[in-house]
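A.B. asks: So, here come the structures, one by one.
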Structure I
Amino acid sequence: MPKNIIKMKVGLLIGSIRQGRQSHKIGHYLANQLEARQHEPQLLDLAALSLPLLEERVSLHPALPQTVKELSGNLHQADALILITPEYHGSFSGVIKNALDYFSAEFYRKATGIVAVSAGKLGGVSAANQLQQVVNSAGGIAVPTKLLVPEVYGAFNEKMELVNEHTIRSAKKFLDDFEWLATAINEKKSVPAG
């Protein structure tokens, strides 16, 4: 790990629950890469969490579901976040929008990387652009560099290993920029005010 990079807890929120989904593959790849960079990744898979449809935000909900409480705690504990979504009808997934609507303080002044996957050649760029806006509106700080995974069905082998060379290079650049911004933000947070 370079001297100017600090060890961080990174939450990776996988925003697809569809049968036959592909976005979890890049989540596992990035978690392995973050581990190799000596960070502590945590996969937060919405397929396993089964969040109910939003009735009220975390801070106002009178009887918050346990899964939402746990996800809130995991998001709070993370020093930085990565949101992973497929592109559905030119936008990000409904389940990730439902999950994000629960939270606000969990994203405040936190570096947040955006990853989008698609079956097409553009890699979910529309979904990624829109998700960056949501992150910024929630008080997070979206990393300007997005990771787009085009033609996702051919990007990984049967062992879920990333084999597309362009995406491997893009993932490295994305993680470099994510680390830089997350480190700068966390260093600033550690400096006493005044």
Structure II
Amino acid sequence: MLQDTGERVIPDNMDSMNMLLLEHLARYQFSLPHVHGRVLDLSCGAGYGTQFIAKRLKNEIHEVIGIDIDKDVIHYAKGRYHHPKASYYVKDATDPSLPQQLGQFDSIISFETLEHIAKEEKLLQNYYQLLKPGGTLIVSTPFGKGRGKKCGSPFHVHQLTPGEFRDLFTSYQEVSFFYQNGVLIEPHPPKEGVYYPLGIAVSKK
């Protein structure tokens, strides 16, 4: 059994009504209309989302590859969330050779990754280089006090402000922003007076 570090979402270790689990599943459900072809789940964690996409979009995708830097979680994903169209690899999201190793993708999903990465520019470069022209990138991150400022989580480098998050995707042809509160995901601009702890960007190259 994979041990929970306090940051990982491991469905087998959680109650089915756990809000953290439901929020993560909501993001994968949200991504489905934007995903096709060859798919990368970058920072796939335990693999439940990678398998979810493989199952739900088995006729729309060629394959879905899940990568994570944690070798234990990838070992777990291979055993627990197998699917004929899904595969899992231990990879560093900031490795500059990642595009050469994996090739390009029609769709990239990267949920809850940015806040863990100190080498933000290398991650952003990999997003762009891994994505085919015309492909779609879907990224989520929790909001906070901003780049370089301490946040409440010991697992996060920092948490961007909504404005900083929106500024990351200026090199893409089309970008739509969304805001999540629980399982509810709303389009930009957010409703006045409602707190949205997390943002999602859907970007087309």
Structure III
Amino acid sequence: MPMPWSEWNAPFAPLARLFDAGGPVLWLIAIVAVVLFSMIFERWWYIRLTHRRARRALIRRWVARTDHTSWSALTLREVWTSELLARLRRPLPWLKYLVGVCPLLGLLGTVTGMITVFDSLAVSEISQARAMADGVARATLPTLTGMAVAVLGLLFVSRLEQLIRREDQRLHDRMARAVEDAHA
């Protein structure tokens, strides 16, 4: 006998209540968060697989050269490493943009939620402190969500920037060491 829909849906009921309480802006924050963390996951995947292969190929290409000390050789090495690192940095502006948008979307959700609270209080003509407190709590939910997504995204972006700086130094060191090992 198949499970009824309510049993399938039961694990997602708290999430549905959260999105219902946060309003439509919370859905927008969720979409931005999915895009942000998808891009972060893609960068992690790129670094683990594609970048490592490209780095090894670049080092092999550098070692295969006969000239390693002339100005043109050093300039070529710098161009090659810059191109490789540029591919690593490519999504950083978008990641920073998405991190910056999250708190603003949260603030938009709070403002629209507060407008709804005050509008409902004006229509009811009854100033109920409990209803207003509940409305304010629901209105600040998007701000909390936007800030949480932004903080997590900022942690990942700063870690990625640190990794790129370290990779820049390591790439130059590995290329110099590979030439020394090839000549030894």
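A.B. asks: Please state which of the structures I, II, III yields -30000 when helix-only ellipticity at 222 nm (-39500 (n - 2.57) for each DSSP H run of 4 or more, over all residues; to 500) is computed from it.
C.D. replies: Values: I: -12500; II: -7000; III: -30000.
Answer by label: III.
A.B. asks: Something else about it: Can you tell which of I, II, III yields 16.0, 54 when Rg and Dmax of the Cα atoms in Å is derived from it?
C.D. replies: This value belongs to structure I.
A.B. asks: I have 18.6, 65 for Rg and Dmax of the Cα atoms in Å, for residues 83-162 alone, calculated from one of the structures I, II, III. Which structure is it?
C.D. replies: Of the structures listed, the value fits III.
A.B. asks: Here relative contact order in percent (Cα under 8 Å, 6 or more apart) was calculated and came to 33; which of the structures I, II, III was it taken from?
C.D. replies: The read-out was computed on structure III.
Every number here is computed from the coordinates shown, using simple stated rules; none is lab data. Quick caveat, the model's predicted, so the values are computed rather than measured.
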